[in-house]
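Trainee: Take a look at the structures listed below.
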Structure I
């Protein structure tokens with residue numbers, strides 16, 4: 001996968017592939033090596049933590065592995081591997097606008113609209129998602145180049 005858009009927003013489905021070995025993890029990791037323009041929202045951090053906890057609870061990920069993933073994510077955030085974006089009142093208003101426009105055509109969860117809003121308000125040019133509805137909504141907005149294509 002080749003990604004030239006900058007800055008680049010990762011939703012939770014993409015962030016998870018960087019910390020949990022899944023299909024396309026290696027391809028995404030290779031596409032992002034050396035980049036310093038990767039945007040994340042605080043929401044993605046919380047959602048990834050929830051996914052790790054769920055996998056540990058269900059037994060598909062050991063508790064120790066889950067704690068290691070979370071610790072590595074926090075180290076990467078402190079090291080500046082990602083530009084972390086807050087969810088503000090303006091983000092919520094933009095998410096609501098997206099729900100009332102794009103959400104009329106595409107089944108869009110509130111959390112997905114928040115991802116799209118924070119990316120749009122940060123002027124992201126590219127968006128990486130492995131979630132079909134998020135991809136469809138991002139394409140419908142026409143604001144981002146969406147990866148994978």
Structure II
């Protein structure tokens with residue numbers, strides 16, 4: 001049975017999995033931003049007591065960064081879930097850069113936790129790229145829905 005150009009295709013499970021992970025990351029970033037905002041003074045007092053060089057302005061920047069990250073993650077997750085080819089490419093580029101940084105870290109710091117993190121990052125990147133580009137169902141989904 002052939003699918004017409006205007007018809008949408010059912011989203012593959014691996015694409016849904018990636019979208020759900022992006023939504024979870026967005027929720028966690030939003031919770032982090034809200035928590036840092038609510039307990040701002042307590043956190044700054046603790047950091048000062050511990051001798052942290054993190055100043056009030058830098059902490060405000062951290063809160064804003066978490067809020068922006070939450071918004072971006074939600075938008076990208078929504079784009080992946082709806083089958084946007086642009087967001088698919090964006091995620092692929094970010095994963096490629098992350099994998100390149102992991103290789104650089106493995107070469108430069110090939111001891112202990114760096115090795116485990118680098119290998120895990122590479123494994124995760126390969127999975128995400130396969131999920132978005134490496135199987136026929138994903139290709140069909142993004143071609144008909146994007």
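Derivation of every value follows stated rules applied to the coordinates shown; laboratory data play no part. Just so it is clear, the structure is predicted and the values come from calculations on it, not from any experiment. Cβ atoms are built from the backbone, for glycine too; each structure is taken alone.
Trainee: A value of 37 was computed for relative contact order in percent (Cα under 8 Å, 6 or more apart); which of I, II is the source structure? Show your work: numbers first, answer last.
Mentor: Details: I: 31; II: 37.
Traced to structure II.
Trainee: Something else: Of the structures labelled I, II, one was used to calculate FRET efficiency 1/(1 + (r/R0)^6) of positions 46 and 134 (r between Cβ atoms, R0 = 30 Å, to 0.05), giving 0.05. Name it. All intermediate terms of the calculation are to be shown ahead of the outcome.
Mentor: Values: I: 0.95; II: 0.05.
Considering all the candidates, the number was obtained from II.
Trainee: Given structures I, II, which gives the highest value for distance in nm of label points 7 Å out along Cα→Cβ at positions 54 and 110?
Mentor: II
Trainee: Thinking of I, II, which structure, once Rg and Dmax of the Cα atoms in Å is computed, gives back 19.4, 68?
Mentor: So the calculation was done on II.
Trainee: Among the shown structures I, II, from which was the value 2.9 of distance in nm of label points 7 Å out along Cα→Cβ at positions 70 and 94 calculated?
Mentor: Derived from the structure labelled I.
Trainee: Of structures I, II, which gives -28000 when helix-only ellipticity at 222 nm (-39500 (n - 2.57) for each DSSP H run of 4 or more, over all residues; to 500) is computed from the coordinates?
Mentor: Corresponding structure: II.
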